[in-house]
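Colleague: These are the structures in question, set out in turn.
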Structure 1
Amino acid sequence: MKVLVIEDEPGILRFLAQGLREESYTVDTAENGDSGLEMALSGDYDLLLIDWMIPGISGMEVCRRFRAQNSTTPIIILTARDTVRDVVFGLEMGANDYIKKPFDFEELLARIKVQLRPLSGEHQQFVLQNILLDVEKHQVLKNGKEVLLTQKEFALLEYLMRNKGKVCRRTRIIESVWDIHFDYKTGVIDVYINSLRKKLGIPTEGGCIQTVRGVGYIAKEHP
């Protein structure tokens, strides 16, 4: 597996590169956003580790520009920021995950392994009232018309539809959609639920995605 690390702090960069190589990863490094983006776009990497605050173009801009040309390679953001707004912004820019500095290397390895899990290749469709979700096509239709969702919005909707009729606890949603990468009390889930409801025209009260107060959410065929 080949990993690109974009990090401007020499000590952290050496630590990450050495640790990953000891775990049998092939590692390339860059110390600023401009060279990092060039390497990311020209190389064949299985995963990118990008520090948010780097010289040149920011880590988030690297993430955005890379994701515009590559929709599948996982990206993990390294950052000292952890507010809900920062987390949502990073995910919306195309990141698959983030890890807050300082972090434990074993935790980082676990997150990398999660992102590199092989896909099942299954072709499944799920229906919730007039909403159709096609896993293989990565497409959502409402009344036959496509609704464009972000990667995490799609993953969240898929999880709820897979578990239609069951109460999905917030902790389980985080484990399944975000791989336990932030505090279950964070408002990120609520932000994404609200976005899904808005894009799909689902009312907050009495809609097919309902809030179970103090617990989580449930997708219901018949509210």
Structure 2
Amino acid sequence: MRILLADDHPLFREGVKPVLLKLDRRVTLIEAVDYPSAFAAMRKRREVDLALLDLYMPGMSGLDGVARFRAAFPDIPVVVLSASEQVEDIQTLLATGALGYITKSSPSEVILEALKQVLAGGIYAPPGLLGHATPATPPPPKSGASAALTTRQMEVLREMARGLSNRQIGDVLQVTEGTVKVHTASIFRLLKVANRTEAVLVAQKMGLHKN
């Protein structure tokens, strides 16, 4: 599993590394210190399974930086790590497509469980902060089962419908098996299915196995 860790505070990066290493024995960390270096790192190594971005880093304004990152790399799950506990920041970032928002004051156990939740296809936000606020409303989805899937997720689903394993899909798409697992979890969530068999049935109805 490859994780981009972008934060301009070296002490925080060092502090969060042990938590990230608990996600997978073979975690590879790619570090960045600001938005320009985060973009540069992604252009060099697109096979990233998860991006952890500090909200306020040099190079761009916080909300704009995350929005631009999402636009440039739409297939990469983004989780924001920030000292900000402003409800408006959380709502806006989740509405722009971030899959998680973790405050830096969170205990390591909370950070770990939040990341596991995102990697499993869920969305995480601090429940205590959003408990008295109305979450931001995302834009209405387009019609059709495939409308909510990204191009990469469609490719993964197509190979899944052809009977390929996660490792085989990774070989075909030239991405890591961990990346395929992340996309698979997102596909299950977006298609509202519980497992691979149900996802393949949806893909067959869409005719993906014939393409």
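Since every read-out is calculated from the coordinates, none of them should be taken as a lab result. Quantities reported herein were computed from a predicted structural model and do not represent experimental measurements. Cβ atoms are built from the backbone, for glycine too; each structure is taken alone.
Colleague: For structures 1, 2, which has the highest computed value of relative contact order in percent (Cα under 8 Å, 6 or more apart)?
Modeller: 2
Colleague: Quick check: 0.65 is what I get for FRET efficiency 1/(1 + (r/R0)^6) of positions 57 and 193 (r between Cβ atoms, R0 = 35 Å, to 0.05), calculated from one of 1, 2. Which structure matches?
Modeller: 1
Colleague: Which structure, out of 1, 2, was helix-only ellipticity at 222 nm (-39500 (n - 2.57) for each DSSP H run of 4 or more, over all residues; to 500) derived from, given a value of -11000?
Modeller: Details: 1: -11000; 2: -14500.
Working through the options, I get structure 1.
Colleague: Using FRET efficiency 1/(1 + (r/R0)^6) of positions 9 and 49 (r between Cβ atoms, R0 = 25 Å, to 0.05) as the calculated read-out, with 0.65 as its value, let me know the right label among 1, 2. Provide the component values of the computation, followed by the final result.
Modeller: Details: 1: 1.00; 2: 0.65.
Value 0.65 for FRET efficiency 1/(1 + (r/R0)^6) of positions 9 and 49 (r between Cβ atoms, R0 = 25 Å, to 0.05) corresponds to 2 out of 1, 2.
Colleague: Given that Cα extents along the principal axes in Å, derived from a single structure, equals 56, 33, 30, which label among 1, 2 identifies that structure?
Modeller: It must be structure 1, since only it matches.
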